[in-house]
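Every number in this text was worked out from the coordinates using simple rules, so none of it is lab data. Treat the numbers as computed from the prediction; the structure is a model and nothing was measured. Cβ atoms are built from the backbone, for glycine too; each structure is taken alone.
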Structure P
Amino acid sequence: MKLKYVAWLRESVGCDGEEIVLPAGVRTVGTLLDWLPTRSERLRSAFEYSDILLVSVNRQHAGRDHPLRDEDEVILAPPIAGG
């Protein structure tokens with residue numbers, strides 16, 4: 001799976017994206033968001049507010065129950081406000 005991080009999430013994670021293999025049990029956006037912070041302390045801090053992230057799977061908005069496949073592209077972005 002290809003993950004892309006956007007805006008301050010990119011800065012918190014320390015990269016703009018990565019390729020991962022989904023572990024057993026991670027088959028939805030929700031389980032992905034629950035699993036990512038368990039990978040390291042840096043990711044735990046970056047995903048402290050994962051409940052506000054906007055998620056896109058293959059360029060389509062996706063909720064926590066959206067199914068995932070290893071060939072998907074997932075973009076994780078915090079909400080951005082202008083002014």
Structure Q
Amino acid sequence: MQHFLSKQFEKSFSKLSRGVKSKAIGQLTIFVVDHMDVRLNNHSLAGKWSNYRSINITGNIRAIYIEVNENTARFVDIGSHPKLYG
């Protein structure tokens with residue numbers, strides 16, 4: 001699946017530690033090959049994030065995206081669970 005990053009995602013990504021950035025790149029690589037790979041724990045969201053989906057980067061870090069069409073996703077933010085959902 002193709003993907004692109006919003007300015008907010010890029011801003012949040014730049015604040016992550018080097019290790020988390022590396023893990024995020026790895027997870028996004030998996031996403032491109034198979035966006036429903038079980039290692040991503042890809043799941044739909046509710047509330048203010050309804051119509052969006054989330055993938056796990058680490059135990060506490062998530063990346064939120066929306067499907068633009070069946071072949072394209074736009075990642076809108078990345079961060080800790082409390083930062084994104086709190």
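As an exercise: relative contact order in percent (Cα under 8 Å, 6 or more apart), calculated from one structure in P, Q, equals 40. Which structure is it?
Label of the source structure: P.
Out of P, Q, choose the structure whose coordinates give helix-only ellipticity at 222 nm (-39500 (n - 2.57) for each DSSP H run of 4 or more, over all residues; to 500) equal to -5500 when calculated.
Checking each candidate, the match is P.
Comparing P, Q, where is distance in nm of label points 7 Å out along Cα→Cβ at positions 19 and 67 highest? Show your work: numbers first, answer last.
Details: P: 2.4; Q: 3.4.
Biggest value here belongs to Q.
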